[in-house]
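So, here come the structures, one by one.
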Structure I
Amino acid sequence: MDASALDQLAGPSLIRASLRRGFLGHRFLADVRLIGRGWPVDASFAWDERRERLVVLAPRQPRGWQPGASASKPRTEVFFLDALGKEAGSVEVAGRLVAGVVAPDGGLLAVGSEEAWSYGSVFLAEIREDGRVARRSPPLTGNRVLGLDAATGAAWVLTGRLTPRPEPPHYVEPTGPGGPRGPRLGPFASVPSAVVAAGAQVWVVETSRHRVTRLDRASGRIEVEYRDLNAPAEIAVDAGALFVIEADRTQLTRLAPDGRVLWRVPRFEALAWILPEPGSGGAWVGASRFEGGAGGVFRVGADGRVARLAARVLPATRPAYTSRALVPGAVRDPRHGRLYVREGQAIVILGADGTILERLFGFRYAREQRIRG
């Protein structure tokens, strides 16, 4: 291959080529064309509710597959797909984008890094439809970004003493590419591990303190402290009710708005994500195993009963270097009830009844790109 082709083929690629027979019967590929991109293992996605489409962030794989093998700056392809997975367009953006949400104005709020292999230092960027970066924040420590809020187009950032290891007092504050937006919430006794906002309320997770705190967003006043928990790792909210993945991701718990435990479902293994089903009191979850049996996608009813989907889906586990608060394993189309689930290097689209509508292994370009041999 021509050296220039290596950059084109870096990372999972969809390729079309002709197999020819050459001298002494040796076969070779001819007319090699890049027809699209496969999803890399660290791809993430977001749901654009206004346009009813899926936005996939796919960092380009550096050449060599080894840290330090390429001096080129990392880049990310942003793909747009309609609700049923049909390709709608793509743009390329500088930086390695970790995660993002679609803000109310239609722009993408993304967390990115200039580092090709790690996310020790990150930035917040406001990205327009054409891939132009409208605004970008100064560098932030990667583990200080605790959540993204699509409703306001801001990230929840841990603030306090800027030391290599966070020291009390610990606060969280909504922050955009232009800087803090306030108000600052806290102080908290331990380092918060995740923040989720919904309407006028904010939930702050303190895994090491076995606690989730609900606060009023505007005043910072504490409304409820959920203390009957075991190392909460991830939460989701529906109409004030709180769903919690806890106990080393083996147990799902639902709590009432006043903090009462409504039910607990143990015997999961590697619970990966949770998405509430609005208005039903139930939720969808992804897990590696349940009650010693196979894993997949499960529906948990309002009474805590668990039903495994008949469709075979294996939810992807998160890479160790990604933040559990930022990288969603699944997103939901609230209007039609469809689920979009990461499965290894595929994205599975599930209908509201749990049937598989499509399994996407990548994005096909509108025009093929010829690879020089």
Structure II
Amino acid sequence: MAQTNFSYKTLMWKRLKKNRGAMFGLIVIILAVLVSLFGYVIAPDNSPNADLQTVEIQAKKPGYSQQFLKIPDGNISKSGWLDYFTSGEKNNYQLVPIRGYSTSGDSLSVNKFIDEDTTVIQYYSIAQLTLNKPAHIEQQFITKKYWLGTDRFGRDILSRLIIGTRVSLAVGLIAVLISLTLGIILGTLAGYYRGWIDEVIMWLVNVTWSIPTLLLVFAITMAMGKGFWQIFIAVGLTMWVTVARLVRGQVMAIKEMEFIQAARALGLKNSRILWRHILPNISGPIMVLAAANFATAIIIEAGLSFLGIGIQPPQPSWGLMIKENYNFIITHNPMLAIIPGLAIMLLVLAFNLLGNGLRDAVTP
């Protein structure tokens, strides 16, 4: 049995590799996972939630560069590697956008950038800026390039896009795990035992199915409150019905096959038949449905965040980024809303392509 299962998985992988669309989707998903895991390491703005705001440079176009003066706040502290990896590094300084500077003794004068036509001269003590190390004054000046521009709060779009990948994948993963857990358990019980158990579960499925998905998510979100974990549960609790119906039908078909009848004749327990013989044989369709549900969860989360009842600021979410910048679509910088929209489209397309490839590999 183990050798047969291994051979089946090897054959399925060979079929999947021949599907270029599925492999493209798989590569995109792997890259998205790596970006989400190492987001704060690769993001230009590694502050918590990539929320470093500089309102003077709001809504700048991709490729914009700006020079800054770093003003230390006196609270010098370093985050541990685990905190940095998961939450970013807290800023110990303030960034002041400037257009130029000059020094005279211990005095530093800068042309603070206000807008394209306005600057204001401000003076600072070099000793205070460098913590009594005047020779290090050049280290207080940095130039940042915003590859995808800035949003209406002057935050780096690229950094928030990178950190927002973690939210989209996390919502999809948790929602799919919740939906698979509930759907597999209830669908298996309904399909295997039938009778009143099947009637009760299918009544629950039909009632849940009759409620529009977004309305059901709204209701659950309003009952549980707005937040990061609430959106996981809300999306997951609306997607289990599809899994339950699929599993029920698959179990009803397989339990009538000869090898299941032989297992019953040998006196095997129902639990062993279910978990060792039936569920492994329906894993293929479940994987296909899981990929489709993953894409659906990402779209639902983006829609909820756009409507303001999903992920809350300042935590970055692709749907929230569209909401914050969609007004710029009809003005001078539509890319602020188009870029996160393209990211959603690409990731959803990747999961759909992978799901189609899995379907063809499982049932050639």
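The numbers here are math on the coordinates, done by the rules we state, and not lab data. Predicted model, so just to flag it, every value in this text is computed and none were measured. Cβ atoms are built from the backbone, for glycine too; each structure is taken alone.
Taking mean count of other Cβ atoms within 10 Å over residues 268-275 as the criterion, which structure among I, II has the greatest value?
Largest value of mean count of other Cβ atoms within 10 Å over residues 268-275: I.
Once distance in nm of label points 7 Å out along Cα→Cβ at positions 188 and 212 is calculated for every structure in I, II, which label goes with the largest value? Please report the intermediate quantities before stating the final value.
Details: I: 1.3; II: 3.6.
Top value of distance in nm of label points 7 Å out along Cα→Cβ at positions 188 and 212 goes to structure II.
So if we calculate distance in nm of label points 7 Å out along Cα→Cβ at positions 172 and 292 for every structure here (I, II), which label has the highest result?
When distance in nm of label points 7 Å out along Cα→Cβ at positions 172 and 292 is calculated for I, II, structure I comes out on top.
Out of I, II, choose the structure whose coordinates give FRET efficiency 1/(1 + (r/R0)^6) of positions 220 and 260 (r between Cβ atoms, R0 = 30 Å, to 0.05) equal to 0.20 when calculated.
It was calculated from structure II.
If you don't mind, another one. Taking helix-only ellipticity at 222 nm (-39500 (n - 2.57) for each DSSP H run of 4 or more, over all residues; to 500) from the coordinates of each of I, II, which one would give -19500? Intermediate values should be presented prior to the final figure.
On the way: I: -500; II: -19500.
Value -19500 for helix-only ellipticity at 222 nm (-39500 (n - 2.57) for each DSSP H run of 4 or more, over all residues; to 500) corresponds to II out of I, II.
Let me ask something else about it. Ranked on relative contact order in percent (Cα under 8 Å, 6 or more apart), which label among I, II comes first with the largest value?
Ranking I, II on relative contact order in percent (Cα under 8 Å, 6 or more apart), first place is II.
For structures I, II, calculate Kirkwood radius over Cα pairs in Å and state which one comes out highest.
Going through I, II one by one, Kirkwood radius over Cα pairs in Å is largest in II.
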